[in-house]
Each structure stands twice: as C-alpha cells, then as structure tokens.
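Please treat every number below as a calculation from the coordinates, not as lab data. On a predicted model such as this, the values are computed, not experimentally measured, just so you know. Cβ atoms are built from the backbone, for glycine too; each structure is taken alone.
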Structure 1
Amino acid sequence: MTLTARVTEPGERLLARLHPSAAPIAVGIAGAVATAYVASVDPHEGGHYPTCPSLYLTGFYCPGCGSLRAIHDLSHLDLAGAWGMNPLALFAIPWLGWRWLKWLLATRGVHIRTKPAPGWALYLLFAGIIVYTVLRNIPALEPYLAP
C-alpha cells in the first residue's frame, strides 16, 4: 500500500488560500507606493538614488536611464520634462499599466481578447530599443535623447 497524499509546503497552502486577485493587487500597491516615493523624493537632486549601474560601469546611457526622473515629472504632470528625461518611458508606462489591468481583470473572470504579437514584432521592438540606446549616446543627439 502506498500513500498518495501530497505533502504541501506552508507557502503553497497560503498561496492556495489567497484570492487570484491578490497578486495583481499586491503588484499595483507596490507600484503605487514606489511611484509615490519617487514623486516625493526628487531624483533630479543628487544623493537620493544610486547611479545607474550601466552608466557607472560603461559611461553609456542605457534605455532606462532617466526613467526615475521621468516618473517623477509625470507624477507632477510635467509631460515635457518626462519626455526630456526618457521618451521611451512615456511609451512603456502606459503599456505596463494596460498589461497590469488585463492581468487584474483576468483574475476576476473578465478576459479581454487581444491577438498575440507576431514574432517579428518582438524582434522589431528589441531592435528599436537597441537603436534608441545607440542614438541616445551619440554626442550630437545628446540634447534630444540623453537624460
């Protein structure tokens, strides 16, 4: 006679008891708290946040450089300032919000049908981010793309 009962870890039992919406709600709360912190502690002033590791190690701006300052400016409704810090963030933030909302609604049983992106679109996105990274490190384009 063999035992077929499954031994569960305490963490698995806790996760099984949580509502499916708990994860997106927790992520949403964490995002709101992080945004509130960045809104209240100005990243334009030195000493509050660590330097970007990419910028520190290589001297080049990464695609995310300036995102904290862009989020700070957006939280203060300064769209032009946010664009000046990181134009890519202005496209990424609404997309991330949309994906979070889809996730939350899916846990509530509301499924928004969207077609998956074709494979070539992911390659195009990746290439666009690389081109953006290269362009923002060209000295002649620094006034337009550097944070």
Structure 2
Amino acid sequence: MRSTYLAKKSEVEKKWYIVDATGIPLGRLSSVVASILRGKNKPIYTPNVDTGDNVIIINAGKIALTGRKATKKMYYRHSRYPGGLKSITAGQLLKQHPVGLVENSIRSMLPHKTTLARQQLLKLHVYAGSDHPHQAQKPEVLDIKSMI
C-alpha cells in the first residue's frame, strides 16, 4: 500500500524570490505570490506545513488597477466609536500607502486566522520603491508576466 508523502519542516528548502510589480494587475500578482508563499508551486506541498518561499515585491507603487477599481473599489475600517466608519478608494490607497494595498490583497488570499497564515505572511516583504535590504539573500528574479 502506498502512502502519501508529507513534508516535514526540517526537509523544506526555502528560496528567495524578487518580483517587480510595475504594470502588473493587483489580483494577478497577489494570486501568484500567495501560492508561492504557501508552497503550492513545489512538489512537496503539504497543507499543514509551511513549505513556501520568501517573496520580495518591489515597485508596489507602480502596480496596475484594471477597470474602474481605482474609483469604485472601496476599503472600509471602523474606529469602534459610534459613527467611526472610514472608507478609502483603491486609487487613494495606492497613492497613500501602496505597501498596505498589496499586503492586504495577498493576506486575503491566504488561509484566514491561523498561525500558519501568519508564518506565511511573515515571508512577504513589500517595498514601494525599487530599493530593498535583502541583497545578502541573493533573491532569484521571478517573472510574473510570463506566468499570467
């Protein structure tokens, strides 16, 4: 009888990838990066083990919002005080805080409210410009445009 291979945490080999987000639609970038963070691109993927790789996203301020998402898509938050509902459009959020926009999009594509999702999200590094402090890890360039 054959048994299914299940990866152990000690057997997982982590890589570093760098992604240039210039001109890539937000949802397409987020779905590819979320699958890499989970480890679904590896043959040893195991749902309950963190088999994913580290991802660095640069130029998050130059990401593309397709259609009318820049004006129509709204993000809401509440201050927990009466009448404290605040809203902001995706276009305004892209101008003010592009890192938060990308992180929020990727966070929503990971499993919610689990310790595994928090571990996977810690491997995501997003920068609004082209500079990043991870040169020592020697990240491999990942071309998202050829994947979508």
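Odds and ends about this structure:
- Once relative contact order in percent (Cα under 8 Å, 6 or more apart) is evaluated on every structure in 1, 2, the highest one turns out to be 2.
- Parent structure of the calculated result 11.7, given that mean projected area of the Cα convex hull in nm² is the read-out and 1, 2 the choices: 2
- Structure responsible for -7500, with helix-only ellipticity at 222 nm (-39500 (n - 2.57) for each DSSP H run of 4 or more, over all residues; to 500) calculated and labels 1, 2 on offer: 2
- For 2.1 (distance in nm of label points 7 Å out along Cα→Cβ at positions 13 and 125, calculated) the corresponding structure among 1, 2: 2
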